[in-house]
Structure P
Amino acid sequence: MNTQQAEAVAISVLGFIAGDGELLQRFLAITGIEASQIRHAASEPGFLAGVLNFVLAHEPTLLRFAEESGTDPSLVGQALRALPQGDDSYESST
């Protein structure tokens with residue numbers, strides 16, 4: 001997966017989050033940004049990787065995104081690894 005494809009997946013995930021009021025509030029609370037700042041934050045390095053990490057950290061949310069969007073859930077992890085500052089180290093136990 002290239003960076004452009006990974007960004008497209010992340011933007012799709014961001015749209016999914018934004019479309020669910022409860023999920024959006026949880027995302028905003030965890031990230032510490034305000035809804036009005038999302039557009040600006042999306043241009044910051046690492047933001048899109050953070051969006052993917054948010055969904056990957058909660059399997060029921062990941063699976064719901066995959067079902068609603070018709071996306072293979074494994075593509076979300078692949079997209080994370082293809083993005084700048086994408087870090088999936090939480091997936092491994094050390």
Structure Q
Amino acid sequence: MDVIRFRFDGRGIEAEQGQSIGAALIAAGYRSWRSTRRTGQPRGVFCGIGVCFDCLVTVNGSPNQRACLTEARHDDQVATQEGAGRDHLAG
């Protein structure tokens with residue numbers, strides 16, 4: 001299987017071709033990559049099927065991407081998301 005590389009909060013992460021960002025982050029030892037809006041509690045993959053939105057990340061500057069459903073792609077820039085992200089600042 002082909003290996004791709006992306007960056008998460010500036011650190012290099014390897015993933016298998018077709019693997020989700022969430023699966024790659026878990027394989028790399030990460031358990032949380034978002035904080036809740038009100039209390040700042042850590043979140044990561046919870047349901048794993050895109051229903052709960054706990055695993056949101058920012059991908060290439062676009063917030064609110066579900067890590068469990070988003071395929072890891074070579075050279076993507078993935079970042080921890082704070083609360084609801086910064087989508088309101090785009091544009």
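Please state which of the structures P, Q yields 1.2 when distance in nm of label points 7 Å out along Cα→Cβ at positions 43 and 67 is computed from it. Checking each candidate, the match is Q. Calculated for structures P, Q, relative contact order in percent (Cα under 8 Å, 6 or more apart) is largest in P. A value of -2000 for helix-only ellipticity at 222 nm (-39500 (n - 2.57) for each DSSP H run of 4 or more, over all residues; to 500), calculated from one of P, Q, originates in structure Q.
No lab work stands behind these numbers, since they all come straight from the coordinates. All of these numbers come straight from a predicted model, not from anything done at the bench. Cβ atoms are built from the backbone, for glycine too; each structure is taken alone.
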